[in-house]
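What follows draws every value from the coordinates through simple rules; no lab data is involved. Quick caveat: nothing in here was measured; it's all calculated off a predicted structure. Cβ atoms are built from the backbone, for glycine too; each structure is taken alone.
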Structure I
Amino acid sequence: MADQNNDQQLQQETEAKKRRVLLVDDDAEIVEAMRYALEAKGYEILVARDGNQGLAMAEREDPDLVILDMMMPKRSGFLVLEKLRRTRPVPMRVIMITANEGSRHKAYAEMLGVDDYIRKPFAMDRLLDSVGRLLS
């Protein structure tokens, strides 16, 4: 029984390894925390430090999921999300994270088609659950 569980876990980790997640956030501490947690689950991580870089990497690298901060230099998460939704025939999975408390922002993100919306500070388990659900 233990061997079967180990085989299943190994298979899940192998499948997760194929999944690429793009982190778009200008906060180095948050990026490193997310990177550490996601890599431990077997995901391949790409990092962009501002909205323009994030958009360029999303278009070039075609990740399975984008985790997008709302407030960033050069281009906000909203503008990145709008552009991704307008330019892609198959929508990319997007989780928006924000320290903003306003419900108008959440409503706008949902109108743009965000897959999940997480307020900072968040429990890493909350993020990992969302990533796992969106990529399963």
Structure II
Amino acid sequence: MTDVSTPSVQAFLVCDCIIEDSLTKKKSLIGLFTHLHAVTFPFQHQQLGLYFCMTDAEGTYHFEIDLVYVNTDQLVCRASLPEVVVGDRLQISDFGINIPALLFPAPGRYEFRLRIHGRVVAQKDFNVIQVSAPPTA
């Protein structure tokens, strides 16, 4: 591992979907949330978007994202991102990732953890809540 600075994470958000404009590279975060509702478990959510923005970074970075079921400290999934090279500490870098088909084993608190070279630098938690099925007509 090369000697790299630890970046300052300015934002770490979870949403339904992230759309990136092909010309401007601006990102639209659709459906920001702090909780999901599910009738039965395990519950499969079709897609989640994860956005993070950082500064004070310089060097080559290897990002990993963990989703942890906090109630039992169970690792639900882990994703590795391609290496990112940042040339200037004053640069603001932002990333939008859409994650397909996540399976939540039970209701409770979940947390995304952003790791750089194995070290947690940001966390974002949310709740998955069990609800009754809507009445049928």
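Worth pointing out:
- Of structures I, II, the largest value of Cα Rg over 2.2 N^0.38 Å, for residues 40-95 alone belongs to II.
- With respect to mean count of other Cβ atoms within 10 Å over residues 80-87, the largest value across structures I, II is given by I.
- Here helix-only ellipticity at 222 nm (-39500 (n - 2.57) for each DSSP H run of 4 or more, over all residues; to 500) was derived from just one of the structures I, II, and that gives -16500; the source is I.
- Answer label among I, II for the case where Kirkwood radius over Cα pairs in Å, calculated from the coordinates, equals 16.2: II
- At a computed 20 (relative contact order in percent (Cα under 8 Å, 6 or more apart)), which of I, II: I
- Structure responsible for 13.9, 43, with Rg and Dmax of the Cα atoms in Å, for residues 56-127 alone calculated and labels I, II on offer: II
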